[in-house]
Structure I
Amino acid sequence: MKKDFLAISDWTREELEEIFALAADLKNKQKSGEPHHLLSGKTLGMIFEKSSTRTRVSFEVGMFQLGGSALFLSSGNTQLGRGEPIKDTARVLSRYVDGIMIRTFAQQNIDDMAQWAGVPVINGLSDLLHPCQIMADLLTVIENRPSFTDLTYCWIGDGNNMANSWINAARVFGFELRLATPKGYQPDPIILERAMADGARIFLTDDPFEAADKAHVLNTDVWASMGQEEEQKKREKAFQNFQINREILQVADPDCIVLHCLPAHRGEEITDEVIEGPRSKVFDEAENRLHVQKAIMVTLMR
């Protein structure tokens, strides 16, 4: 039976740790120049309803390195953009390709694609969740700390798809997660309620300094995500104190790691000093999208 990668909470801790181990192995092979054509002859269909840099390049390059190929499908240039039902597109693509990655607005679009597709479906991003990014983030932490589950994680900013996916990760792995969001911008209540019901150690506050106190991992994202541009001015006012800066680093663990999924609005949610500073692992994190997604594709498509 096929398996999809739609949300971190759909997978067990053991399964996800196997993906991390495979990602590390594939990264070593890529760095040493050792061929690893584990998906030779396979094809990934990539559906984009949102613009992309890291998602498109990392999946496309990843399939090439694995010996397969990837097809870029913009919704504006396919029948999806003209109103074809997702269930029809899913069933047709499943007869052409070996896997589907979709980057879209509504999580329901991804869920419908997975329901009707006969091949594995990967969530490349929705307004609700961004599981591939969290996997890359955690791989980055694993590379820098002996035990990633014994750390305290801090999220500062919007209760967006990244915050929701961090909640799912805390639910699966059991680490402590603190989220500092302005009032009115909290994470999805259903995702939070499910995690708390499972005993997740999650703490919400509207004080970034309280969340960052002695935290080992600091993470943030833009104040206005794609599709929220008209709220930019309103959000700038609400989020003005929710910035990862020198002062926040001073209350965090001295050896903390700073992450950002990019693109960054330097001077808003994070300062240039921090993103270019010694605590930043932002560009290692961006690279790890490639390696962890290769591991996900191999796990699903081989």
Structure II
Amino acid sequence: MFDLIIIGSGPAGLSAAVYAKRAGLDLLVLEKSPMSGGQILNTYEVDNYLGLPGINGFDMGMQFRAHADKLGVTFQTAEVTGLAKEGDAWKVQTTKEALETKSVILATGAHHALLGVPREEELTGMGVSYCATCDGAFFRGRTVAVVGGGDVALEDAIYLARTSKKVYLIHRRDELRGTMTLQKELMAKENVEILYSHVVKEICGETAVEKLVLQDVKSGEEKDLPLNGVFIAVGIHPDSELVKGLADMDAGGYVIADETGATSAPGLFVAGDVRKKPLRQVVTAVADGANAATSVSSYLQH
């Protein structure tokens, strides 16, 4: 019987592990991938984490894991397939075994939404990307498109405009959803063209992206857009299936919890991108992990 099992080893899970270990808890971190770090492993550069400007995302992930290792945190690579409350304890079913714990921190994160168009998955990594800061450098001096109209899409387009020859922003509506500050910054870029009221019907190319087939949502007319890469920024989905029916969620599937990380289910806590909150960044994930572990420590003392 563990004091705590942390599900997920991104910034939130690793931060929770550090704080829980320092509090003297008997804990285990379960990670689906054999490499800790979560989404930041695929981030080319993290430039907004206090004190570490411009750090490579992979290096940051490795440093976070090294901190946990130094404290003697135990990790196990296994996918969690089920979670259930049994009396005062939690049963965590993995692909390897069933485990028991007094408390759980869910730090499973979120994943990028797909467009769901032909050739999208086949060309991922060959011109299709979901992270401009990770892959933008590969398209220096080339023509790219960003799909989406929210803050992330606008930030991606602004970022890509610095080095790409031409950036198209493709949005299905006739106005953008991103903040006004970002819209003004984007529209000031001479090499950016916004294609309103258009959707991507198909991504074309054999071994690399060659063009997009676009459709005007008002007229139904289709046209080809030759380019070298497409960055998809149409949202993210929380990986919260494990706690469906166990804890309160919002309409988008994010687990509802305040800054303590405590969910509606006693003994179940949440941290990171899977939690309902306004800002999802490494710094907020790390803060969530610290708060959740501190809450677990208080919970176990009562």
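Where a number appears in this text, it was derived from the coordinates with a stated rule and is not lab data. None of these values were measured; they are calculated from a predicted model. Cβ atoms are built from the backbone, for glycine too; each structure is taken alone.
Source structure of the calculated read-out (FRET efficiency 1/(1 + (r/R0)^6) of positions 100 and 204 (r between Cβ atoms, R0 = 30 Å, to 0.05), 0.05) within I, II: II. Supply the structure label, taken from I, II, corresponding to distance in nm of label points 7 Å out along Cα→Cβ at positions 92 and 236 with the calculated value 4.4. Of the options listed, only I reproduces it. Out of I, II, choose the structure whose coordinates give helix-only ellipticity at 222 nm (-39500 (n - 2.57) for each DSSP H run of 4 or more, over all residues; to 500) equal to -12500 when calculated. Answer by label: I. Taking FRET efficiency 1/(1 + (r/R0)^6) of positions 36 and 268 (r between Cβ atoms, R0 = 35 Å, to 0.05) as the criterion, the largest value within structures I, II is that of II. 16.7 is what came out when mean projected area of the Cα convex hull in nm² was calculated for one structure; which of I, II is it? Structure of origin is II. The maximum of distance in nm of label points 7 Å out along Cα→Cβ at positions 52 and 228 over structures I, II, that is, the highest value, falls on II.
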